[in-house]
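Q: Below: a set of structures, written as structure tokens.
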Structure P
Amino acid sequence: MPTTKNALVRTLLECGADTAFTLPGLGITWMLDEFYEVQDKFRLVLTRSEQIASVMAQTYGKLTGRPGVFMGQGPFASTTGAFGILEAQFAGSPMVVLTDTSCYDGFGMYGVYQTMTGDYGAADVRTVLGTMTKYCAYATEPHEAIYGLQLAFKHAQLPRMGPAALVLKTPIIRREMVDNPRVKLYGTKGYLRHTPARPDADGVAQLAAMLAAATNPVLVVGQGVQNDATRALLAKVAQRAGIAVATSYNGKGAVDETSPVAVGMLGTWGSKSANRMLGQADVVVALGASLGPDYLSFRNESLIDPNRQRIAHVDVDARHAGWVYPVDLAITGDAGDVLDGLLGHDLGDGRRELRVAAIAANNLKHGFGVLPDVVAADGSLHYADVVRVLDRTLTPNDMLVLDAGNNRIWVTTQLRLRTPGQLVVPGGIGGMGWGLPAAAATKLVHPNRNVICLIGDGGAAMTISALATCVQQELPITVILANNQGLGMVRDNMKGKRIAVDFPNIDFAMVARGMGCLGIHVNRADALGDAIAAAREAAAQGKSTLIDVAIDPAASHLPASDY
């Protein structure tokens, strides 16, 4: 007779899952023998912390559009593992969390240590996960476990996508699945079938008319366009009609940023060219973008003003249109379907040359892609030096993964990406330490791409053990570690009275070598390109590389963009 754990593994396979990320404990440990039996069909990735496992699962979902599976013991999956779950919740990444109440065969009511049943003397894992997931099932019987997992996959991948969780009462994991006709279980496929919402044809025609009548239309694109098919459609529509493309932070790199229609990334830490172009727009079209205050300077009217601009919003979730701003037109549907529909209409194509000329003049006036003239102290590099080297060395086969802090601000603001879709960023909670496990997951999803991770020393110290996972799982990546011996962005914002922001110097290259990676030190701008070339050769041989780059501690983040 099958057990609950056996049926759970079979259901994971039915749901289309082939990979899970874990640091196992208690109930999850009890399931490992079942995963052993399906090694040829299912990859179980062992990490060194629940934080790393959760970030890898979130990144897997972000890049594939299929739920990444994170498994961990209740008290730790819901605390240290909350990092990746929260990122998935805020970024809309499909993810399934499989955990337990950690109650040691029915001792939950006795307050046994680690217990998460919600009883007296215990914590409550279901309540904790319920605050950060779209759906959270609690299974106290074997049949509930299977149905709960099926529904978790269903909720995780329907608009808007996000994390869903299944909490198992620990004792049921090893219990036999007794046939119970009153709660008959059915196959998974029927629960997961759905037809995507198609955009209304009249709505698409109205949007086309708005664009055709516009003098300076701007497309604000976000996470909803970040797949290969939609990015290609976006380029066709924008370039055919000469429509400016400004991106949210999550949308950066959706188009070739050297193309005639690109104006850069919006926001306080964005490009002045993007902010000014949006401010001049007479028609604003949000495509898979929330129009969130975080990247529109908290509803600064010089960027978007419903009283002087016409606004259209396209999103798979009808709740997003009219969320931050009132809109003139709302279309519910996938951004790619809407762009495909627009190709059949006149979008003001006859005005293309005038529109493109206006975009070029705007970009020239506001220095789009022009790095400031800065110099680092002897024996160190400035962030601008790193951006210049990346600009020279990135190829279409590279994926670039970022973390948090000054290094991210410099790249997202100053680096013009030529290859759409090559940037991977933390766009939910955007916390430090995301970059390294995200780079490992990126390499797993794209084994034939060269993965480069840019991270600061603050973030690297949090999750550097992800390199051990890269070695064990044969996921060679290149890490460029911008080492300014402190929390650079926080340090800059303190403006003088520095406390709790400076770190003693750590030899990260030596740490990496201790984990089986190539470790390189760089303290000159002309040496960074050579180090990246050496890292490419090492990756071809299956070896990860960490390049410890000495960054001038006085090199600060860019000043906030004015409007």
Structure Q
Amino acid sequence: MLEGGSTGKYLCCPLSFTQAGGAKVDTKRQPAVSMRGITKTFGKVVANDNVSIDIYKGEILSLLGENGSGKTTLMNMLSGIYYPDSGHIYINGKEELIHSPKDALSLGIGMVHQHFKLVDVMSATENIVLGLKEGRKFDLKTVADRIREICSKYGFDLDPDQKVYDMSVSQKQTVEIVKMLYRKADILILDEPTAVLTPQETEKLFDVLRNMKKDGKAIIIITHKLNEVLEISDYVDILNKGKFIGSLKTSETNAQEMTDMMVGHAVKLNIDRPEPKDVKPKIEISGLTVIDEDGIPKLQDVSFTINSGEILGIAGISGSGQRELLESIAGLQKIESGSIKYYEESGKAVELVGTNPETIRKMGVSLSFVPEDRLGMGLVGNMDLTGNMMLRSFRMGGGLFTNRKIPHDLADEVVKALSVDTPGLSTPVRRLSGGNVQKVLVGREIASNPTVLLTAYAVRGLDINSSYVIYDLMNKQKEKGVAVVYVGEDLDVLLQLADRILVLCGGKVSGIVDGRKATKNEVGLLMTSLGGAE
């Protein structure tokens, strides 16, 4: 029996027996961390509700759950960012009070967040010792030697003297992990560690994590990628709406079972990919070059075609020009040179370069870009859901006063279709969780009946169930003859969803491949080298 007295197929713990409150116990395995009856609230919102879990030495634990299930909140309490309202935390069998990240580090607990906390102008060595006090001036050569020892022991590839601004995303992540190991962390928490890594970088990270596991480290990974959970973790703990649901031995479960536990009911995990019909060029891009204010090229001589009735996926490591490409098409970027032609239904080509964003939108080109700052592109935080829908429909009022019925009905439709968790349509968007803000933004753009739908990171941070709803909506747009562009981080999804995949590397097109025939490894190689061709 698990928390709340629930029993059933998915609530059966595979370990030797289960304590009251959902905590798993195995007398043969020694927990590095035991969290018992942890509860945390934010106002009326219960983020964690009497949660009890164990984290074992020499094992990798994946923490799964939908948006708002309490995964990150739980780990933030273990790492000292939050303090629980009630409950107990035991480290190596001894109860501890963790009031700050400094307390956590003193207990050997380190957390690597999704957004790195590094100083760009400093070297790896300087970042790793930043904030440490040893009662004397640091000998950076001695520190660098110690860093090399750590890298050699676990298989990291890191130059201690390299400046952070010269590093790739995976190198920055390596600095963050080595920083924790330098501080003698034996319990490591990684939040979405593969979100912006190539397949090759992900496999390299997993090799390092396996070496750390062999050394007795306890590792916790927060992730949405079920295939990676199955590949790297020993056990998976699942949360739902702040409650502990159950623990599974990874070798004895599958993606479907984990998803059903997370959501609470059966979920279809197949992404349908209907065959493209009546495919015609909708946007033709030739020699597109974009240079930022500092004179750095963001796009260089980019050429390709976006077709109606198909989904064009765009792959690339973070900062390869994805954002600049979509914003150029939408009229939001200053273009140095090149052409962007839009084909009307009559077949007439219209040049978009030099056209203002409002005119481009009237043609049916809809940009749904979901950056880290979700409220920064197209949504107003202090406005309610109806008001944010009105930003797209206010010109339909036809008179002095705007028509609120149309945006109100649209807001209601989006909330129902995408299961937006909101107290009501009058709730300011800023009060919604990041995932729900994302649903509102993407739903509004799809509902605007575009002829070209540009989406970037449309499912970033969304749970499995919500993500598959978005994939289904993309395919419905494709079947209606819309030209869909999908920028995504998950190559597994791109290979299942896209008809063609354009790969960007350093602002250049390194290849365009068939989504049905390409392999994950092939796309990953194109993301890091300019050797491909269309």
Structure R
Amino acid sequence: MNHKTIGVVAATAAGRRAAERLAAAWPDRVRSYGGASELRQAFEDCDAVVAFLAVGATVRSLAPVLGHKSTDAAVVCLDEALRHAVAVLGGHHGGNDLAEQVSAVLGCTPVITTASDASGAQALDGYGTDLGFRIENPEMLAPVGAKLLSGAPVAVAGADRWPVPPLDLRDGEPQARISVTDAAGAEGLVYRPPSLVVGVGASRGVTAEEVLNAVDRALATAGLSPNSVARLASVDAKADEAGIVEAARRRGWDVVFHPAAALAGIDVPNPSDVVRAEVGTPSVAEAAARYDGPNRPLAELIVPKIKSRSAGAQAPMATAAVARLAPRGRLALIGLGPGARDLLPPRAVAELRRASVVIGLDQYLDQIRDLLRPGTEIRATGLGSEEARAKDAVETARSGRAVALIGSGDAGVYAMASPALDTFADLDDIDVVGVPGITASLAASNVLGAPLGHDHAVISLSDLHTPWPVIERRVTAAAEGDFVTVFYNPRSKGRHWQLGRALAILGRHRPPGTPVGCVRDASRPGERSWISTLSDFNPADVDMYTVVLVGSSQTRVAAGRMVTPRGYTWSAGS
């Protein structure tokens, strides 16, 4: 939830009880208001409003004070019985998201009526929002959006450089255009990405007017839009220069000041010994434009420094140079959980819908195709190509795309996060997002009871990537440490003896009656579970779809469930 303050308007006892639940879920964000008479005040005070009022009453009250959907507070209405959360205002600017978040807390159904959400398509007024895109001509949203939703061909230029969500594009003569560019004079619906950094050098006492004169001249030289300026930048010696700070404030730009030592080593076309002697770096404007922070690639200098045009005989007081930032691709590492849809985390769903390219094993992709936005590129491969999938995902992200690399369970547990991050250790040029998932051991443990209630070890018995002597040492260590032990990949047609060997090792350190629990296809159709003992267990009963949990010496079976007590006291000789 992105709303900083959420006004909750409740007139009845039921509404106030629900408001208390929202306040508990979102501490420090909820402000409580009375009945309909305080609705306008909440609308003016807060970023969003949750009203336990009828939609009609809410609309009549707020209609006279509505401005624009991009600036008005989002509004969600709920009925007295808490059956529905209706996104009334805000839509893609927070109303839809708020309706879903309220529904998650209160157990009601979100009602979202925006056309793009109904079709599953990416909404154009939210396209690139998290990347800092600005819509230069919002009056084009409705006509271009209508063409896109109706299936008419729409041309998109410049988006392939940015990790944007997918758009459902059709072949044919374009009937509308979308441009993602920092160049002035673009056609169609124009998005301005924050791609430009303007480096500024200045003499003492420079005015904001002269700084902006230099900045505007530099941008105009290359035909660049000021709406794509991400920030102004200079050397730290100029941090107290009021003219630079004021220039940035007037345009609504951020301003940063870098250490001279960081700028001194940057290659620029116009270094100056005079500047070096004054501030400790041979370049301010050009170097500050290129510098993007430690361990980050330098921005491409596209406009060398240009002096401001001063009135009369006064010498120019400011210089400006422009560099273009390289967009950073996005790689989301997602585990789909054990298989059941309701065990797929909401964050994973959001990342799947955020990605323009989804890569994974074919059988896992089949589980989530319905969640993907129209226009998503799907790359499915078969078993045994983990490294190839990881390489494809990283290289595609490095090209500037938004990529989701999927697997089962949790991405970091015997899944795709490891090959992606290990094989390609130099990932500073892309943004990596890890989404926690429910791994098989947790799913199986909850089916069996609470066998993981105390310390435990998780070991894969597959020797395809790990030599068996190494696996055997790890099983021995778990046995000697009296850990509850979970076995992944316990048995297959080609690996039929490893589980028996591992159980024999554990049997030398644990009583014959130690519980052994098995779950096959946890949370999937056909799920089956059973509990045996070390002495009676038959390894032939399990396969690769089974998770095997072997208790510690303290694990017991209570009411048909495996339990490992958390607070037991070790006795001598145990």
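All of the numbers you see were taken from the coordinates with simple rules; none came from a lab. Computed from a predicted structure; not experimentally measured. Cβ atoms are built from the backbone, for glycine too; each structure is taken alone.
Q: For mean projected area of the Cα convex hull in nm², for residues 78-349 alone, which structure out of P, Q, R has the highest calculated value?
A: On the way: P: 17.4; Q: 20.3; R: 19.5.
Max of mean projected area of the Cα convex hull in nm², for residues 78-349 alone: Q.
Q: Let me ask another. Which of the displayed structures (P, Q, R) returns the greatest value of FRET efficiency 1/(1 + (r/R0)^6) of positions 342 and 406 (r between Cβ atoms, R0 = 25 Å, to 0.05) on calculation? Intermediate values should be presented prior to the final figure.
A: On the way: P: 0.05; Q: 0.45; R: 0.90.
Going through P, Q, R one by one, FRET efficiency 1/(1 + (r/R0)^6) of positions 342 and 406 (r between Cβ atoms, R0 = 25 Å, to 0.05) peaks for structure R.
Q: Distance in nm of label points 7 Å out along Cα→Cβ at positions 198 and 478 was computed and gave 4.5; which structure, P, Q, R, did it come from?
A: Going through each structure in turn, the value belongs to P.
Q: Suppose you compute log10 I(q)/I(0) by the Debye sum over Cα atoms at q = 0.07, 0.11 Å⁻¹, for residues 190-437 alone for every structure in P, Q, R: which one lands on -0.35, -0.68?
A: So the calculation was done on R.
Q: Comparing distance in nm of label points 7 Å out along Cα→Cβ at positions 46 and 86 across P, Q, R, which structure shows the greatest value? Walk me through the numbers on the way to the answer.
A: Numbers: P: 2.9; Q: 1.0; R: 1.8.
Structure P gives the largest value of distance in nm of label points 7 Å out along Cα→Cβ at positions 46 and 86 among P, Q, R.
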